[in-house]
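Peer 1: These notes open a run of structures that come right after.
Computed from the coordinates by the stated procedures, all read-outs in this text should not be read as laboratory data. This one's a predicted model, so the numbers in the text were calculated from it and none came from an experiment. Cβ atoms are built from the backbone, for glycine too; each structure is taken alone.
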Structure P
Amino acid sequence: MKAFTKAVSIFSLFRQAIRGSEQNFTEGSINRAIFLLSVPMILEMAMESFLAVVDILFISRLHDNDAVTAVGLTESILAIVYSMAMGLGMAATAMVARRVGEKDGNGAALAAVNALYIGFVISVSLSITGLLFYRDVLRIMGASPNTITVGSGYMRWMLGGNFSIVALFLVNAIFRGAGNAAIAMQSLWLANIVNMLLDPILIFGWGPFPAHGVEGAAIATNIGRMVGVLYQIYYLYGEKGIIKIHKENLKADWTIIVRLLRVFVGNVLQFLISSASWIFLARIMVNFGNAAFAGYQFAIRIIIFTILPSWGMANAAATLVGQNLGANQPDRAEKSVWKAGFFNMIFLGFMSIAFYFVSEPIMRFFSVDPEVVHYGTQCLRIVAFGYIFFGYGMVIIQSFNGAGDTRTPTIINLFGFWFFQIPLAYLLAVQLRFGPTGAFTAIAIAESLMAVVGILIFRRGKWKTVKI
């Protein structure tokens, strides 16, 4: 009877998490707070990663390694867009969460509005650059002439339509800071449903629609994401939540903008350092041929599919840190981080074990090319060795950001990626001639080392004194 009652209680809590509402998590059970925030955030991140996997799955059915290479190179460049969006998003989450912890609803709304203004300016600048230089970007990345011909349309759509990426990430970050992760989850579910319906139609030309090939995937992704953005905007203008955006608080507040930009710059440097390392890794991998690069790209998509849900747990910790620091409860903030890190470590530990045994069957789902399957399987198994460290590390890093301390993660990323991972990957893969295996090994070692360093610095507690 007790087991049944407990199961009913968990199911009821799960329904509450999915349904969602903006909440102040500065009191009550920490485990309950982590659950209510993490469930929708995990599902949200799963949907974001699922969107990327769906695209590459349909594109793989074209049986064209040039198409897969073009998508992989484009995604490497889009990592810069993601960095900008995530950097601004974390600044918005931190400021909104602080205001919610202080019970300042109007301050939270003003922070949200001014973050959106910054996001719009960034998006327009990136769009103009992408529309003018999309072919040049592929050429600089080392794409062959045929890859440029096949993939230039994909690159043009994804860079030119980056507003859908920036807006989706940013508004979701605002909802997370307000304690309502369910709306962020729902918007990505909606975006994914639209994308999945449009992908085969636009890629292969079903019915009256012409086949656009790999370019069709980019069109479908942009349309899907914009549908999600429209859903977010509809909710922002509602009356139910803590954040209520109306014409009275639509004015630009330069004091808030400057404060957001200070945190944003630190976040962007942090994410750009990380993203640039993936660009360098892609550049190293392209030297080993299309099959190796395609296997690497399939594997990275699968890895992202499992890691992004873990970022949901990390984002939950960031929200709890921001709200509890706003309520002047630093010890509760720290306790929330350690608990979230432990739960995340357990989850990724199980994923690591699963990847060791089923990597090859997973890769065969994406490709029938034995060489592609070989490299993809190798990448999955090697990188997954560092998953237990990743679990704690990503929670710690996001917790620094949730406190408004962007300097610490930036320094960790700078040394971990540029001064360690990239040189190690080049040394192992090229100089010592281990090939792709060397690059995969460098990823696992570097990520694990950064996680350990992050934990040691977090224990010192200086993040508790950051003002935002």
Structure Q
Amino acid sequence: MIHMSSVSRLLYERVVKAGLCTGCGACAGIDPTGSVKMRSSLYDTVPDFGLRDERVLPELAWTACPGKGIDYPALYRRHYGRLPENWLLGHFRKIRTGFATDPVVRRKGASGGVVTQVLLYLLRTRRIDAAIIVRQGLPTPREASVVIAENPENIQAAAQSVYIPVPVLDVLTRLDPTKRYAVTCLPDQAAALRQMQVDGFEPARRIKYIIGLYAGTALYPAAIECLLRSHGVGPSDPVTRLEWRAGEWPGHLEIHTSGGKVIRSRKAYYNYLIPFFVTRASLQGMDFTNEFSDLSVGDAWSPRFERRGGGYSVVITRSAELEDIVGEAIRERVLSLEIIDPLKACDMHGHMLDFKKRGSYLRNRLKALTGGKVPDYGLRPKGIKGSRIGAEICISALFLLAGTTVARGCIRKIPESVIGPVFNTLRLTWKALSRPTKRKGLRTLKMECYEPSWLGTLKSNVEKA
């Protein structure tokens, strides 16, 4: 017979086994024994609870799990003191666009080098002792891992985007209680970390600043396998280097192999992999702009910036302290940023904001109607029109079909030089056709708050046991 603590059992049955785990690493980071380990494969990153008696997790591991959903309304109130006025961007102090003034940092960054520059500035001004960052190429060129960087060289080595899942929060077991940290992480990880902080979890409180990345869609590592096969690269020619955003902004995926082959794929082209290998966290999460971070950073998509080149970021300060630090960095000419209107910031990412705020809710509801398990964030968009529901049914059907073994097997056989341009044309056509439906009412989006369905689950399971 399998024996587990109530929390471990719930997480295994209701999250991992139900296919909801986002691979954030929160449960491993909270585990007081340090025994829960994150395991990665081509199609998943999930915790291994071991299923033994000694695997006892505190209630916080359930409360802070973004896989089953986090109580967003309660977390807004506990962390910010109120609900957000802008439901697309969340709470914010100021919104800016710009770049790092150091040309090397800007060029190496995925979108202007702002994240790298802020971390370097925090380290230089002794506000932190180390930065917790994700670096591509560790332990192998095709993998990515968390690094605790205590010097500028290690921070700069981790510049660039990473589009595969990395369990950032299991790093909490490795933090020095005498040191102060900044962390870069995705929205689900930031929300889980903030939940730990407001609940008084001491290791989480060692993280002084949360630098949040905009997060639209990520890919399972199997996507790289598929791309290699479509270029005729087999297991006998291993990858020696991989960069997701190499070259001039917005960059291209660049892969080098030991046999001397170099694969370069424009970002707009390798996006064809998304329907086939998109992560579940990308489809079910409702947060695009990383609303529980202290500083949020993403690409500043604008025809004006794209014509200029060089890389531009949209930068949102969410805490008073980070606003002061960013202002200080601007005055010292470390960052070149100018304030923009929130509506412009929303327009830069209107398609993805809709994909997350309304699309994720609808996808979760559609999945629940067909008997699937879904996360519950305690938020429900108001006034969704029938046309928007119809569009999401089409999108969900596409993801469902593309995620089948047959579809993934077929796409491996089509050269990227063929499918990339075709997919990009179809993508742009769909965006143009669906724009009126997906943008309608988006600027004035309102949310209804309610009590998440999972709130009483732990107590109920303990009573049954």
Structure R
Amino acid sequence: MKKLLWVMPVLLAAALASAEPDKKCTDCHQGYQHVKIKEFPIAMQCWTFRKFTFEETLAKVKALGIKYLEAYPGQPLSKDMPDAKFSHDMTEAQMNWVKKKLDEAGIRLVGYGVVGFENTEAATRKVFDFARNMGIQVINTEPAVDDWSLLDKMVQEYDIRISIHNHPTPNKYADPKTVLEHVKGLDQRIGSGADTGHWMRSGVNPVDALLILKGRVVHCHLKDLDKFGTKDAHDVPFGSGKANVHDILAILTLQDYDGYLSIEHENEAEVMNPSPSIAKGLEYVAGITYFKGYENLVKKWGGYNLHGWNHYGPGYFLIDSKTGVLTGQDGMGLLWFGEKKFRDFVLEIDYKCAEVFSNSGVFLRVPDFPSNDDYISKSLEIQIGDNETGIHQTGAAYDAEAASVKAFKEPGEWNHYKITFKGSRLTVELNDQTVLDWNAEPRGKVKSLSPEGYIGLQNHDSRAPVYFKNIFIREL
């Protein structure tokens, strides 16, 4: 019978990294050129279209192919309702109108701000109630007080993030170290709003600011400017200015940022038509995104979980809610992703072995919900077994086709598998070396193959576990 997985978080200590801001921005990649940049969800801050109504903004955002929105207080709702403005003071009828327009456009409202409110429970709760009613996930604000205990209480009660916006100097939150000092000891859902453009106007290198704020970035206003260190700088398409967008996204990837990239294009010369510059910038972002079009099979929002995964057989997997690292325990069992079957795909996954005799594998196209051990003879396993030989060694299609070369690293080091399965053609790359290129067929323990199926990870034993992370798949 199918067994549901009990997910047990592994608590690991983490220290915030600190760095002194550099005196100038540079365009060099500073060692981040090899980072596999993940795909971040793109949102549009409505301030970009501040000369238009909320209704007009939805049409422009939809035309750009953007599916997420960050609203700001004060934008007129519609030419048909000139006196009605978007805010947490909207009537119920106005909120329902906004929801209807969002649904019609296929756009989801995820952010709100920059919004100010009194430091009282009644005023704060009103904003949080509004956010919950509208499905908003992050509130962008600049607290006027230094005591954030009320915000901390509301974040825990509502499970809505608070993003501290950083307008340029003399705003006190222009310095990322100020934000970091304020959030110490508070809920992890309170953190920086990371406005890269305003940092640049304040003479703060966004790369350095992100290093200072490691682990406490909950939202991001992504901008690129034509100048650094001056308030008269203008927004330009991503990748064409001085912000070093490549490294910004690389660092957010390394820091496992799980929020939105909210576009706020503020160039006054383009205020009536910012879309061409935005489209050009999005092309650049797409071009440097390694995991474009991939789905992350291990979900994260605030913390990692194994929603969608099930476990069959002996043993279990632990998941670290902070890092997303999976650890196989006991065995021999199978952790499998049950939300969908995959036919043709590219699967990328990082793993490392505790010992040279560690044993595990990645199962492909498991045809049915595992209810007995028959899946072993009806699907292919890409082996992890450095101490084995031939058709049982790392990189092999287990018991069927041997790897052509040994490309695995020493125990304790992370390895990267890239597995492409298209039709019967199976290609396996290990640490950027092709180790298997084979027209898959039943052989050895494999008695039959399905054209589609589930993805699975094997747990084998606890004395020498195999660890997994970064499980991304792209359907072909």
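Peer 1: Consider the structures P, Q, R: one of them gives -28000 for helix-only ellipticity at 222 nm (-39500 (n - 2.57) for each DSSP H run of 4 or more, over all residues; to 500) as calculated from the coordinates. Say which. Present the calculation step by step, with values, prior to reporting the outcome.
Peer 2: Details: P: -28000; Q: -10500; R: -6000.
Structure of origin is P.
Peer 1: When Rg and Dmax of the Cα atoms in Å, for residues 114-329 alone is calculated, the result is 18.8, 64; to which of the structures P, Q, R does this value belong?
Peer 2: Checking each candidate, the match is R.
Peer 1: Which of P, Q, R yields 44, 24, 23 for semi-axes √(5λ) of the Cα gyration tensor in Å, as computed? Provide the component values of the computation, followed by the final result.
Peer 2: Details: P: 34, 25, 22; Q: 30, 27, 25; R: 44, 24, 23.
Derived from the structure labelled R.
Peer 1: Matching task: 4.0 is the computed value of distance in nm of label points 7 Å out along Cα→Cβ at positions 298 and 410. Pick the structure from P, Q, R.
Peer 2: Working: P: 4.0; Q: 3.2; R: 2.4.
Corresponding structure: P.
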